[in-house]
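Computed from the coordinates by the stated procedures, all read-outs in this text should not be read as laboratory data. Keep in mind that this is a model prediction, so the values were computed, not measured. Cβ atoms are built from the backbone, for glycine too; each structure is taken alone.
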Structure 1
Amino acid sequence: MKIKRFNEAEQVDISSERIEEMLDSLKQLSAMLDDKGKSVDSLINELNNYKSDSQKGNDQVDDSVAALQVIKKDLDNSLDKTDTVISNLMNYSEEGRKYLYTENK
């Protein structure tokens, strides 16, 4: 018999069909983020050929390269987080619910 604390609600599990649908969407998102990252890399590489030699300031090209580098970093972070979600959902589907972070008492 499972004893439940007063404030513990019943856990509802996600159906395996719904997890597969989510995984398909996330894999498409991951592929798109990867493609966009490659596009941004290509733009950075091209614009690097036109950066100014000035040590005193940035022109529009320099500023654009810097902004694209931030975009690339954000895309890489988003891709990493998407891959984490995919991994977590695949693990949930295969092994069921398990808590990753718990209170230490």
Structure 2
Amino acid sequence: MTGERKQVSFRLNTDVLNELDSEAENRNLTRSEYLRQIVRERHRANSLADECDTLRTELNNRESRVSELEDQLRKRSRVEEKVDEMALQLRESDTEPPFFIKWWNWYKQR
């Protein structure tokens, strides 16, 4: 960044200052360089937080949709079981099965 620099002073808790010093050291930066970097990138942090919120909402929506689809599959399975039971009962009886049962058997064998 270019432009005039002005000195800013403020006090920090010793624990926070030690954490900042450690983080700066891990990045091979001085404390001042690290603090300047944090201040410069604060907008990026806000943007990332917004993006996380959006992704969290999308994930929740997809999880809800997956639950809906799982419920639909369970219902479909129950219907298929009942149709299979009816088809078996009709096969065991002497009567001609209804069109729907014939169609269902044909559909399953495709």
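In this comparison of 1, 2, the computed figure 1.5 for distance in nm of label points 7 Å out along Cα→Cβ at positions 20 and 36 is attributed to 2. Here Rg/Rh (Cα atoms, Kirkwood Rh) was calculated and came to 1.57; which of the structures 1, 2 was it taken from? For Rg/Rh (Cα atoms, Kirkwood Rh), the value 1.57 is produced by structure 2. Can you tell which of 1, 2 yields 3.7 when distance in nm of label points 7 Å out along Cα→Cβ at positions 52 and 76 is derived from it? Only structure 2 yields this read-out. Assuming -27000 is helix-only ellipticity at 222 nm (-39500 (n - 2.57) for each DSSP H run of 4 or more, over all residues; to 500) as calculated from a single structure, say which of 1, 2 it is. The correct label is 2. Determine which structure produced the value 1.3 for distance in nm of label points 7 Å out along Cα→Cβ at positions 12 and 92, calculated from the coordinates; the candidates are 1, 2. Source structure: 1.
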